[in-house]
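Read through the structures below before going on.
Bear in mind these aren't lab numbers, they're just calculated from the coordinates by the rules spelled out. Quick caveat: nothing in here was measured; it's all calculated off a predicted structure. Cβ atoms are built from the backbone, for glycine too; each structure is taken alone.
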Structure P
Amino acid sequence: MNLTNIGKSWDEANYRYLSAALAVVRNILEDHTDREQNQPQEKNPEHLQQALEEASAAMPTPSALERVCKMFNLSSFERDLLLLCAGMELNGDFAKLCAIIHGDLQRAYPTFSLALAALPNVHWDAIAPNAPLRHWRLIQLGEAHALTLSSLRIDERILHYLTGIQYLDERLAGIIEPLQEVNDLVPSHQDLAERVAAVWAQAYKVNSLPIVQLCSKETASKRTIAATICQLQGLSLWVMPAQVIPLAPSDLNNLIRLWTRETILSKCALLIDCNELDTNDTARLNAIAHFIERTNGFLIVTSRERISLSERLVVNFDVHQPTTKEQGTVWQDALAAMSDDKTQSVYAPQMNGQVKSLVEQFNLSAATIRAACAEAAGQLAQTSQNDITSILWDACRVQARPRLDELAQRIEPSGDWEDLVLPEAQKQILWEIAAHVRQRSTVYNNWGFAAKSERGLGISALFAGASGTGKTLGAEVLAHRLRLDLYRIDLSSVVSKYIGETEKNLRRVFDAAEQGGVILLFDEADALFGKRSEVKDARDRYANIEVSYLLQRMESYPGLAVLTTNLKSAIDTAFLRRIRFVVQFPFPDTTQRAEIWRRIFPAKTPTADLNALQLARLNVAGGNIRNIALNAAFLAADAGEAVQMKHVLRAAQTEYTKLEKPLTEAEIGGWV
């Protein structure tokens, strides 16, 4: 059966039916005009009614006019009044007849007064604000000093609907957008979509349609699941960001009415995207709740956390990331799609089982995996590099980077093991930390430790030592060797004086970081991890809850979380027991300082007669040594010379002044 021909035949039949219905109303107006002018004429309205009945019988499915009358429960008078207004747009005779009936050529438009006088089966309540014509804005009233004398005009959306043209009301454009593209779902998400569709199908039978709420940290999967649900139900899906819902009551109610009318006119569902919603914006939350609870039809709400709604039935579904096996399958399919030969990937053989490493490190959605492959394919097309494994790894890092701009700073790691001057025992612990991160999937999953107990699987470390002893550099080295992103968490923006806000901020940090398993660096954590305070008031109790929450998230975080402190003794021992590694970064001795000085200047930096042993007499930590070296390089560059002891001396004097520390002869004697 040719669906195109069916659509064409319906359009033609619908136009014929609408024309016949307009002819009947036009005849009613003509009869009224003749009576008013005392010029009755012999007419045969029966043939018009017969033509209407024949046009109705020829419709393969109900006409648009019949649908409108049924959906909005219009009476015969309301139907004729709507046709009267439609005739003004579609037939020039209607304007002439209106002017004649009004007895005024300037009033060539329909009014309630005209309709009440000319049309049959009149009832006054048809013009009430709560009656269908005005409540659903099927007609619009012009300005006039009396209600019955106001000009009437059919709403443009309704006019086009009657003629068979379907589109979204232009007043909703820019607020509500279509979601058409549907990617293939992983099996677990397909199962979820089918479950939700079944819930809707059953509820629709008993006229008790619930709101569906899809909750997870990731956005793309929820949209794809929602699109699949609507596809299974034969619905078109539209999306509205929660941020565009108006706060003013009049605008909000107008939006509710317009969208509800759309749900009546077409088989559609609305997805309200609350993923970026500020949960502190009470006015916005109230407006969203008002919209959701007063909008009928198929509604899907997507959010990171559940939104409480009281007046309508809500069915909640948690959307989990694809399983490890599903991610592996998506990777293989995406790699195959990167090849010109769709039947066999040229890249998959090069991976040599590296897909397993990608899945173990990056807990990605199907959409993010496809995006990473697309980015990798672009890089391969632009460069001669053929190391697909490295390119994909870096693409995953970029795609999985958390959005933590206001709570954290991404550090580009540059240091390596040779840049880290530490005693052998401390280096050994850092190597062990790296080994734990690399092999966590093998030990936890393959060797069964995760199945034995889910507690304490997170990898956490405390780096303790005075300022400048290399704690941040140690974290950079680990990130560099593990090829992972490093984020320094700004505790001043995370810790809040308002009860519950600190946990909320910490939740945002960990939730965003989990997808890519980034290294989290909580700098100067003793501000949060001090000795557990005696509970004297509610604030003390919640301060301890905040710390407990952070430790709990660290213990379950699939990546590495590093805390740094300048004073290990300030950390409560109960907290220390729950941290897997503790690395003490000692103040460097003379030998270690000499080694730092030998490595501090880059190979491209011109130097002359620098004596590392003499420089090592400066009793400062590695961070201060770096400041002195950098300042000396600027002084030498400004003088057009290589870096010499005299430049280091001037830089050391500046650094010691900043430290409010005297520069002794024992430290600089014999330099110049």
Structure Q
Amino acid sequence: MCGIAGMVSVRGPDPELVRRMCDVIAHRGPDGEGFHSDGRAALGMRRLAIIDVATGDQPVYSEDGRVVAVFNGEIYNFRELRRELVRRGHRLRTKGDSECLVHLYEEYGADMVRHLRGMFAFALWDRDRERLILARDRVGKKPLYWRSDGHSIWFGSELKSLEQDPGMRREVDPVALHHYLTYQYVPAPWSIYEGVRKLPPGHVLVWERGQVTFRRYWRLDRTPRQVADEREEEERLRELLLEATRIRMVSERPIGAFLSGGIDSSAVVAAMAMQSGEQIKTFCIGFEDGRYDERHKARMVADRYATDHHEFVVTSDLLDLLPRLAWQFDEPFADSSAIPSFYVAQLSRRHVTVALTGDGGDECFGGYQRYALMNQAHRIPGMPRALAAVSARVGTLLSERSDYGSARRRLGRLMRFAAEPPSLRYAGLMSRCTPGQKSEIYSDALRDRLAETDSHRLIEEIFLSSPAQTDLGRVLDVDTATYLPGDLLVKVDITTMANSLEARSPFLDHHLMEWAAGLPDALKVRKGQTKLLLKRAVAPWLPGELLHYPKKGFGVPLAAWLRGELRELAYDTLTDGTARGRGLFRPTVVRDLLQRHIDGADHGDRLWSLLQLELWHRAHAAPGRSTVTEAGCRVPERPV
């Protein structure tokens, strides 16, 4: 596990810049560093040593030195790959996974990615062809940012690496900002900065003498297969999960697991315990507020498998943590579960270097209640076009002009949901801020700049282009392309790597995902019950009581915090001269939101999004005025 960064240029790279790009992400790799430099390319990395600790340094080279690579992640089938490469005549100097990349490239070119089973982001430089290949794993476990000006290309595991280049213009992309306020994260391929992009999951980028091309190499096939015996499917699921867990337990450093008490993380802990000769270390986060505390569920699993169990209670004493998170995340990120995620990573790192997680179980097997809602929504009778238009318009007005949690808002959302087509229904379910709410808060300049931009189109286009045959399959495609890599996996990657901890996710094994994608809808969601087959499959592994608890997620008492201990921080940060001077939002509307929330209405999500955006500005931009321009929202540059 590492952090990577680099620069390739027809005009010659800047090796010292690449060193700075690596230094700023030292938290991703505190165990070592490595660099390569020639007349066109400078590549660097920071290493967190987990496999082949003794000889696994990077960069790695082909026998003749023509091909060089830096790599972030883990290749779980590296032993099979090494055997095949040796059989084909390659000479490998190390015992780990990284060196496989350069030899696979010699055999398969850019198609090498199809042979990799794991999580990865890598850069590979072919010196003779003057070709750079950037690739990202199928699901998006490992991040990769890049930018190019036609002569040069820069890349890095984190955006802060690219920020080290004083030549990079730090102008906020208004479209990315618009999407962020809708979804609480900046979705790929955008980044918060104009001119900087994320490589989407399952894609390869090729830069050759200044020209950039892309290719998507993986997509789930959701064509349902015939199921003759559901019990056989349960047994096959257990086999796949055991194997996906087993190959992720390979490590020369201490290993453990996050244990939330949910079915997914509990199943992973069970699969670990059944295949390990040692006591499993488990880690859990709780809250003083009982509505959000699920430690009792985690203890049930920990007791069953006699794990070495550790807990930490999150409080609202976050004044020091929030600025740190804003710096670590590089982009505004408003999923408040980043807070407990950071703490469980910090707790785990005191004991282990690798932690397995339950991420991906919901997206594979239909675990969210919104899936059940969408699965049943097709039964809503169609409305005449005129009536549907009126219902949608009235519903929008009611929901946008009512406080969160109010009966008027629920009625408005229901009216809009019933009137809209499935693609827009799901876009609405995934939105934390509606178009009208954004327009209300935007300054005149920002509103004019974004008048033709519709964030809902992002989800609508993926939904409509999905080859899945049902609405449930289409929303699973949407989440696999957006929410999973843009929110959940970003949260886990940043919070774990900030603590020099590697996270591995058995449910995101692409073999398991491809098998799960072919399951009929009725084995995922049936009669309002979610994750049907998974619950049946792991029932023999888990306490029976655990299977019947309602899903809570990893929520925090955000609304209460913003009325209590974080009230002063939120008010001061969002209303002072620095925030007002950016020219992004209407100060009177921001103050009104704050006051209405203090008075009892729940505007926690919207206020948290605004707070995280402003904290990001202060962590990544020098003090000064940020104003909306025709090109974008200008962020002053901070000296390197």
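Give the label, chosen from P, Q, of the structure having the highest value of FRET efficiency 1/(1 + (r/R0)^6) of positions 64 and 152 (r between Cβ atoms, R0 = 30 Å, to 0.05).
Details: P: 0.95; Q: 0.70.
Greatest value across P, Q: structure P.
Identify the structure, out of P, Q, from whose coordinates helix-only ellipticity at 222 nm (-39500 (n - 2.57) for each DSSP H run of 4 or more, over all residues; to 500) was calculated to give -16000.
Value -16000 for helix-only ellipticity at 222 nm (-39500 (n - 2.57) for each DSSP H run of 4 or more, over all residues; to 500) corresponds to P out of P, Q.
Which one of P, Q has distance in nm of label points 7 Å out along Cα→Cβ at positions 256 and 584, as calculated from the coordinates, equal to 6.6? Before the final figure, lay out each step's value.
Details: P: 6.6; Q: 3.6.
Among P, Q, the structure yielding 6.6 for distance in nm of label points 7 Å out along Cα→Cβ at positions 256 and 584 is P.
Can you say which of P, Q returns 3.2 when distance in nm of label points 7 Å out along Cα→Cβ at positions 96 and 616 is computed? Display every interim value, and only then the final one.
On the way: P: 11.0; Q: 3.2.
Value 3.2 for distance in nm of label points 7 Å out along Cα→Cβ at positions 96 and 616 corresponds to Q out of P, Q.
Suppose distance in nm of label points 7 Å out along Cα→Cβ at positions 24 and 232 works out to 5.6; of P, Q, which structure was it derived from? Before the final figure, lay out each step's value.
Numbers: P: 4.2; Q: 5.6.
Value 5.6 for distance in nm of label points 7 Å out along Cα→Cβ at positions 24 and 232 corresponds to Q out of P, Q.
When relative contact order in percent (Cα under 8 Å, 6 or more apart) is calculated, the result is 16; to which of the structures P, Q does this value belong? Show your work: numbers first, answer last.
Details: P: 9; Q: 16.
Working through the options, I get structure Q.
With Cα extents along the principal axes in Å derived from the coordinates and found to be 127, 60, 59, which of P, Q does the value describe?
Numbers: P: 127, 60, 59; Q: 70, 60, 48.
Only structure P yields this read-out.
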